[in-house]
1. One of P, Q was used to calculate FRET efficiency 1/(1 + (r/R0)^6) of positions 37 and 133 (r between Cβ atoms, R0 = 41 Å, to 0.05), giving 0.70; which?
2. Match the computed value 3.0 of distance in nm of label points 7 Å out along Cα→Cβ at positions 13 and 173 to one of the structures P, Q, and report its label.
3. Quick check on the output: 0.00 is FRET efficiency 1/(1 + (r/R0)^6) of positions 21 and 141 (r between Cβ atoms, R0 = 25 Å, to 0.05), derived from one of P, Q. Which one produced it?
4. P, Q: which one has distance in nm of label points 7 Å out along Cα→Cβ at positions 85 and 149, as calculated, at 2.2?
5. Can you tell which of P, Q yields 23 when relative contact order in percent (Cα under 8 Å, 6 or more apart) is derived from it?
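Derivation of every value follows stated rules applied to the coordinates shown; laboratory data play no part. Not measured: the values here are computed from a predicted model. Cβ atoms are built from the backbone, for glycine too; each structure is taken alone.
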Structure P
Amino acid sequence: MRQIEKRAQPRELAGWRAANQAAPARGGINFGYDALRQSPGVATRLLESLLAEQGGLCAYTGRRIDLGSAHVEHLIPQTHCERGQDVAYDNLVACWPQPNGPHGHFGAHAKGSWPSPAETDQFVSPLRKGCESRFVFNQRGEINPANPADPAAAATIRKLKLDHKLLTALRRSEIEGVLGRERDLSLKEARRRLRSIEAAEALLKDGASVTLDPFCFALKQALTKYIKVGERRRKFGKPN
């Protein structure tokens, strides 16, 4: 999971909300996500905006997604949303899989209606500052809380099934694709690849249109550890 920097809501969503405001006497809100889906142009523009600010990665799993393989996900589940919160841009992210597609064994489908209002502090949201540093990945793609005494990180892994064997295998495949199955990537190339990932994330944060590497947060950790081990071996005269 990597931290998502929210941008301004798309003007199409803002316009739709404004056009569907109810009189204060009727509660001030006359819209919801089910109604929004009846406006395909607005719904598509919303998903495009979410994909852009996330660099084309699923908010929970980090796998590559696009318009055909993603849905609009509610951080606070729809069943627990207050009036209008289900169309509030700061409660929306893009996640795998597509609407009405096969059931996903991890990520958004596993999360379901969790967390309840009483469990909110147990959910590490991808919008929460420092969320990325609360999870650690090894070169086999396995995930654990960075701090064993972090119950929210452990609960998020468990509830979203971020340690599912299929998702772990996807992360491992990406890591091996970079480091090589024999771990024969040169230190020079490892540093270059790490810089390129960090540069892409910086551009995205500045508002550029960037497609990030799948599982880039796990790749950064794997590359950082690989470089440290390689430098230590070089220092003590061992082959890279």
Structure Q
Amino acid sequence: MKLDLLAIAAHPDDVELTCGGTLIKMVENGYKVGILDLTEGEMGTRGTVEIRRREAAAASRILGVTLRENLGLPDARLEVNEEYKLAVARKIRALRPRTVILPYWEGRHPDHYNAGKLAYEGCFLAGLARLPLEGEAFRPFKVLYSTVYNVSVRPTFVVDITRQFERRRRAILAYASQFKPGRRAPRSKIPLPLDRLEQEVHLIAGYYGQMIGVEYAEPFLVREVMQVEDVVKLPVRSM
């Protein structure tokens, strides 16, 4: 299978929270879009692996993606090592995405920033023709980093997701074990960021939307310089 866009993240629900609106928009634009979750979130305080699998499947239907797979790497123990990099490289060779979205390389959760580094190095290895790995050598053309968890980072560009916002919200709330725990949620002395994460992500989408004069947007960063062909038709007012 050849994908146009592949989003890679550490846990089920990470993609929905960071770039779900963008994935929906790209699906609407006719692109083949996929998701690769690196772990099943088995160390999470809420839910079980089986529940989160069902929730991820429901969220994927809402997003409309062509494919969603899980590498089954250990949650809370993601490392940038040879075994895990090769596991990612195999998927890159099999799915052959033109563009990948990765987590930003810094953050609070080690799994998040390790996922970004691990996925990048896996993408690089996938392009080495002499690497003794099944599949034809392939390397994505474009790497985007989602910076939604890092509001101190100025994005290279943002994507207007105003029309996709409500559908993105439904995809996030498909993870009922995480965001609608109810009275049966386990009590913990440790405050859970999940209790306010959905609301915070929506507020952040509004913040980035204001930057470009729309209601909601998602931010992305690229390491390289962006090319522009038509400076007369650039969007977003300067004054």
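1. On the way: P: 0.70; Q: 1.00.
Corresponding structure: P.
2. Details: P: 3.0; Q: 1.5.
Considering all the candidates, the number was obtained from P.
3. So the calculation was done on P.
4. Traced to structure Q.
5. Numbers: P: 20; Q: 23.
So the calculation was done on Q.
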